[in-house]
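Some structures to go through are shown next.
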Structure 1
Amino acid sequence: MLPRVILHNAVSLDGRIDGFMPDIGKYYELAGRFKEDATLAGADTILSPMEPIPPEDERAFEPPHIDPKDPRPLLAVPDSRGRIRHWHYLRAQPYWRTMVALCSKTTPNDYFDYLKKRHVDWIVAGDDHVDLRAALEELVRRYGVKVVRVDSGGTLNGVLLRAGLVSEVSVLIHPTLVGGATVNSLFRGPRPDSPAGAVALKLTHVDEFDGGLVWLRYEVAR
């Protein structure tokens, strides 16, 4: 069984997710309406923090206290190569109740040792890379996840869309044009072989806010 997966991005009018200053307050206010059980963030997103990361101290190795009534979502990050080494910093943030690394059979063994010593859960799904379908199914089985909000860039969005794992696409459009020769858009992936391979959407919601912001929500057509 799969959870409901929602892509939520702030974009320019030409679909860029960078090169402009998004309204972060409005973006996360709208994100809160999804009542997510889990936030799925790409490793590259997690590896680009907005502030310096402090070094580990003894608290990084203490078992976390997790309140079963805590309404905050868990954080899940695909990290097959074991690149994320600042879980202590992520745990200190107020956004998530707990976290889990999504790994594969090729994830280095020393990374599992690293996670174990820091009491970070992990899921092994896939051979050479993380099998996102299997990982999402395990999030449902292990944690009872029903709704996943994807907080990431176009690469992870593209993989999820091409795999048919996305239920809804939510975009907060900003009244700005970025342009550029290299497009960093909310959906990056290989071109389909034919128009029939494009991802079809059905508009379900339109809302307009001060400053020319427009919120569009789409169901992914099956």
Structure 2
Amino acid sequence: MARTIDYTKLFAKNPFKPMKRHMKLATGCAECMPEAIEAFLADDHVRLQELKQKVLQLERDADGIYAEIQDRLPKTLFTPVARRDLLDVLEMQEEIADRCEDIVGLLMDLPLSVPEEIKEPIIRHTRRCVDAVREAREIVKLIDLLLNTGFKGPNVEVMKGKIQDVLTIETDADVIGNEITHTLFQHRQDMDPVSVVFLYRLVGWIDDLADFSEQLAIRSRILLAR
């Protein structure tokens, strides 16, 4: 049964609380990805379908909060940062949830065999990209705390550290992704061309989770600078 969310309550006390709720949902989508990839590689269509439905529900809930924040975040709200900067962070959160929906949809449409050499790296790549999303969620939590202190105090240094963590993880993910695409290139002549194209797309979309987390971190660093 689809869940309903009372968005008015979300905004009752703090208009930035929904940003954390939205990021929690986006992170929930991302945390389904390793198991979805494992189900795909194991040819477990039943489990993959279950995970797809879970991601779709989380993404729908995130969409609802995303729309409410856009509509109801006061344009004249007095805060230490610009409304546009906060919405830029929110946009990256939404991109994460949307990309997870894309990934599970693609997995359902990929009835193909994957070279053994890239199965473990794909799982490792996915987990590392999810690490980036989890760290990005910590940044969003800190934004809420820092808004209450005018972006001053010890949490500023904590946030800087989290931002650097995301950038480091994204670099790690890129290295693994490049390893996978290099191996895939080596096997291209032994595979169906359509399968090669779709696997390249899958690796790229998984990598997007780390990329969007990196962009969220960069936009958050802009908040600290203003």
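Throughout, read-outs are computed from the coordinates displayed, never taken from laboratory work. Predicted model only: the values in this text are computed from it and were never measured.
Matching task: 13.5 is the computed value of mean projected area of the Cα convex hull in nm². Pick the structure from 1, 2.
Values: 1: 13.5; 2: 12.7.
Structure of origin is 1.
Out of 1, 2, which one gives 19, 53, 26, 2 for P(r) over Cα pairs in 10 Å bins from 0, in percent, for residues 54-125 alone as computed from the coordinates? List each step's numbers first, then the result.
Details: 1: 19, 53, 26, 2; 2: 16, 33, 25, 16, 8, 2.
Attributed to the structure labelled 1.
Which structure, out of 1, 2, was helix-only ellipticity at 222 nm (-39500 (n - 2.57) for each DSSP H run of 4 or more, over all residues; to 500) derived from, given a value of -28000? Spell out each step's value before the answer.
On the way: 1: -5500; 2: -28000.
The read-out was computed on structure 2.
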